[in-house]
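The structures considered in this document are given below.
Coordinate-derived values only; no laboratory data. For clarity, every value in this text was computed on a predicted model and none was experimentally measured. Cβ atoms are built from the backbone, for glycine too; each structure is taken alone.
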Structure 1
Amino acid sequence: MLNKLLGTKIKNIISIIILNIILGIYTVFMANMIRSSEQSITIYFFMMLFWFLLIVILGGFEAVLTGDLFFDIYWKKEEILIQRLTKEEQIARKDFKDYKLRFRIILVLIIGANIFAFNKVSNNIFDFYNKVGLKFSQLKYNNEKKQIEAIESLYHLQDPTYRNEMLNRIKKTVETTKYDKVKSWGIWYIKKRGSIKDIPFIEKYLNSESPEVVADAVSAIYDLSIKDAEEEAKKRFTEGDDLKLLTEQIKVERNLFSVNFKYAKEIEKECKRVNYPRECLLTVAAFDGRESFNAMINKKDNIKDYTTMIWILANTTPASKEARKKVEELFQNFYKKGKLEHKCLAVVGIAKLKLLTGQKMLKEDFFNESKIMCPTISQTNKGADDYILARPDLLQVKILDTLNKIEDLSIENRKFLYSLTTNKKLNYKVRAKAIEVYDRLEKLFRAQNK
């Protein structure tokens, strides 16, 4: 068999031409199949395996032809065709040379060159297969867990080469999957990797029956609007501009912080319909504090995510005196009866809203909190994105930081702080913070009474 294919240089060249034609046709066919991602991962694995086998065979034929050109005339008969040399040939062969090592080096180099060449013919299918091809096939699985794994893996792939293709595949998955959780993850991916042009696609899912899908759609619409404003700021930016200030101006121009936001009514309507899941609350709080506050108050008796509730209330200015009073009561309740992270976050909320009643409670309770350490408070979102709500520190230090932000310049408050600066029983860090806050408030007091 080998003699028929490799016996002469002409036979070898004909075999190489035929193999190149077969491999070229198969490469194009395989590349189209894999890029369509319609079949299972197993089928593509065996297709790639067969492709490599053809490349190795072609490389072998080409290496033999190379040996034919550069090695002695008896080498192929003895080493490749595995035939004995006749006595006449042995006599004619003056010097014996071992070409095994050189042949192997040539073989490896030719196979490498073939892989490179046919990979180019297939428009870099090897890279496509390794980076996204397997994940695209996984998106086709009728399995919720596998589809979510594929979406998350594609999110973590930081390669602009397949950006548009990945986005289109995710959209198709959102449209075709029967799992609401997969739709939710797909919309989250579009939020992270898409643009304002994708909002019309996302809008279709605002009327979903799944609260999670609605919540992610709402969040995506708002985040993509914010992203577009930031990109617009970069386009308008000229030397001498303050990019941060310019970005905020554009956001204000587009009503991203007001109830006049383009999608505000639609978002509030659909969020109310699904009883305000977390992402809805966080989004609505960004452009409509009153609506967000009302939603939180209405949910306060059956809400499970109190951490989100405290954080939203802390970052939303109450719309009236009555609302402010309710927030103050909630924060005091969380501080006295809540878990440690709720207690620590309530202190941050009292600082942000400058609640004087809350300040009084913190001062009265100050010496009961000498050894309490607040942990890092964060929320894990899809894709393992952690959003830090509060940094770790001693609770007493957080209380002092709250007094610093409230800026109460009354004699009573300054006396309290002064007593802490001279209290040697306090932790050194707490005492240092007390000195810092006392000095600052004293300077403010003197400046106001010049």
Structure 2
Amino acid sequence: MRSVLLMVSFTFLLAAGAGAQVIPSDSITVNYVPVLFSLTHLHPEETRSVGVSVEGLVHSQSVSLPFSFSLLGNDFIDDELKETTSGKLQAKNVLEDGYEARFYGNWVQRNLLLKEPVMYSVDYSFGGYNSAWFTDELFNTAFYGNAFYAGETADFSGTRSYNFQYDRIGFSAQKEVKGERENWQAGLKLSLMSIHSALRLNMEHATLFTEENGEYLDASYRFEYAVSDTSNHGAFQIDGIGPVIDVMTSWSNKSERTRISVFINNLGMIFWNNKTLTYSADSSIRYEGIQAVNLLTPDDSSLFQYNVDSLLKYTGTAVSTGGTSFPPLLSFATAVDYRLSLNLMLQAGISYRPYPDLLPLIYVKPMWKVGRGVEAGAIASYGGASRYGLGFDLRAKVFEHIFMEAASENILGVFIPKQTTSASLFLRASYQF
């Protein structure tokens, strides 16, 4: 799937340039705002260029980096890590991780969609994403067993999870309209996104009462759990596919000293195929004689003496096979750029994803020109799926046509990993014609 989409994207790029007037890059003075919002690399696009970027991230507002990396690496989690994390949990917590690799090409030309100059882009990306909302009581039950809440009711309500791997191919167009006193830009990106190895859990209500002496359990739950086509494997695996739209609009004054941009990203729907399995239940049960010492080691619990069919029947869980649909991770953002001097730009903004963010993300980012073709920036942020972050953004022009960039939303994990809950790294290289 990846190789096919990559071939299609670059074939389209070459075909688009044929029969239409491509404008040389040295005649372009427009600073095109990217269609996709990014905390680290929201810069004017390089016109008539090709490039590649890679990105990885881990975010949480309560789970420390050592614990998150142990989960990602399937490493042993000792008591110290459990206790440290458990002591920092809130009533509602978030944990996400992901990676992406992207290949893209930009060019400006007339007479393709409009007679006027428009910047077009094609790109192909692939990656993986995992996220969860969970309560502190779910964490403690999973890692310490239900005896942790003997004589109490543990509440798991509101727990959600969304995990998938994806391939995405996109085409975008951006146009600037100059006025006497102000300038406007608008951009639209249309993408086709496929997913595989996906699962989605929505636990609207779930509680577990453990009798003080462990004589019985009372469980109440209402949930839906979807798993994409488990029979589908291989390099061309597609468990679901659908359209995704990104839009951007931007205003600037005539001098372009001030710019305000608004973004809506990942607006769409992914349609999972008709071999998707959906488990759902709205029930309550009492079970006597069970003690789940640790839900991550099922051999310790008599609950797992049931086979799958009898367990589903006992818990009142219905299983259905058929197509379903879920949206990608919708996000909204606005950014304000203000040029303080010839060599200093200040950017500030706010972004929000209804899931998985617990709070809107607020950030401030000054960028300095520190030398010929070199820019350096600092990033301070709070909210989103993290608590706070201090990061950097470094861009450099090398050998006249090559651009390099390295950025991170939060580098505190390098210095104080046990006190830090998020980390990210973004790398990009491009060649401008």
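Values computed for the structure shown
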| quantity | calculated |
| --- | --- |
| Comparison of 1, 2 by relative contact order in percent (Cα under 8 Å, 6 or more apart) - largest value held by | 2 |
| Distance in nm of label points 7 Å out along Cα→Cβ at positions 170 and 314 - structure with the largest value, from 1, 2 | 2 |
| Among 1, 2, which structure scores highest (criterion: volume of the Cα convex hull per residue in Å³) | 1 |
| Computed -22000 for helix-only ellipticity at 222 nm (-39500 (n - 2.57) for each DSSP H run of 4 or more, over all residues; to 500) - originating structure among 1, 2 | 1 |
| Of the structures 1, 2, the one that 2.9 was derived from, the read-out being distance in nm of label points 7 Å out along Cα→Cβ at positions 34 and 106 | 1 |
